[in-house]
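Coordinate-derived values only; no laboratory data. These numbers come from a predicted model, not from an experiment. Cβ atoms are built from the backbone, for glycine too; each structure is taken alone.
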Structure P
Amino acid sequence: MGFYRERVLPRLHDRTLDRDSVRRVRERACAPLHGTVVEVGFGSGLNVAHYPPAVTRVRAIEPSAVARRLAGPRVTAAAVPVDFDGLDGQRLPLPDASVDCALLMLTLCSIPDQPAAARELYRVLVPGGFVSYAEHGASPDAAVARWQHRLNGLNRRVSGCRLDTATPAVLRAAGFELTGEHDGYLPGAPRWSAYLYEGIARKAG
């Protein structure tokens, strides 16, 4: 399983998460970003092409060496400096109040201690800073939710993530105020894996 997660899964994500429907989500999530941004779960750099001109620096957090290598050409071509600054979203190697914005894109589901990751984001953001998020998670439809619970264990082994993360609740519990909330199913994907939460989680300023 270690070999699969380290060697195979990053390549699988690089291919399956680079399609039109997901690109549109990436574009929406990246659009509000500005200044110094910490991106937790940088992966193979699929968000790089969507950073707006207002972004001046990206602090990338990514545990997979394979994903970082896959990201190399995208990082080299980026219009903004990208620094790989850490491996663990639960313990960010950044000072308090040191970044303007954060990006969570299909990432929180794979972090074991999600509340800790949310608290870390709150800590490193400047007052008034925000997290722009687009995360798949728990469906409000009872029938779909039942399938998510049934498949959760298998999915964690196969894709490394939970199907039933309640992203808004995790962010609110860390102290964030949520605005611009939007949720619904990603077109063209199985419902049990494609309920998306999108929005802005702002730190008190």
Structure Q
Amino acid sequence: MIGRLRGLLVDKQAPEILLECAGVGYEVTLPMTSFYHLPQLGQEAIIYTHFAVREDAQQLYGFANQTERKLFRLLIKVNGVGPKLALAILSNMSANQFVHCVNLDDVTTIVKIPGVGKKTAERLLIEMRDKLKDWGLDIDTPVTDAISLDMVDGEVAITTVTTAKEDAITALVSLGYKAAQADKAVTAVYQQEMSSEELIRDALKSML
């Protein structure tokens, strides 16, 4: 089991990254809440991982901290929730925000996540309520957004606005949103010189 990786961030194309550790490049998929915390390319990054093995594929999922990974592992134990849907949930809200929804039986917010219908949302709230009873998060604590986004420089700064928008739309589609919905959300929040990470973050917030 690969539980933690420490290495150089070679490439990042939301929601995936390439992390080089001791000469080996690991392809890892992250929820956007963890993606926002990544350092600049070429810098060292530490991520906690979950290694998923299926008959047809092996996949590494990465998280900025053990809390996000713990929630991911609880989510994929819920009937009908696989890694892709768990990733979409954690891309739309932090672990703290999700626990808020569970404690408040907030079906309305949960169903806005792509791939989550009303029945799935209700099942999530019921099953996760017991799993999260000892979670220890204070639901009265204000929820803050992760906004430690990278400043681009050098070669990265040459990225065009069109590429940033296309990257953001592609990332949202990979998280389960329809192409038209992703395009509309990204276009609505677009401002000049925004990075793809900022576009993704703001687009996701606008759809919740």
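When helix-only ellipticity at 222 nm (-39500 (n - 2.57) for each DSSP H run of 4 or more, over all residues; to 500) is calculated, the result is -12000; to which of the structures P, Q does this value belong? Only one of P, Q returns -12000 for helix-only ellipticity at 222 nm (-39500 (n - 2.57) for each DSSP H run of 4 or more, over all residues; to 500), namely Q. Looking at volume of the Cα convex hull per residue in Å³ over structures P, Q, structure Q comes out largest. Looking at structures P, Q, which one was distance in nm of label points 7 Å out along Cα→Cβ at positions 87 and 103 calculated from, given that it came out as 2.3? Only structure P yields this read-out. Compute distance in nm of label points 7 Å out along Cα→Cβ at positions 15 and 31 for each of P, Q and report the one that scores greatest. The maximum falls on structure P.
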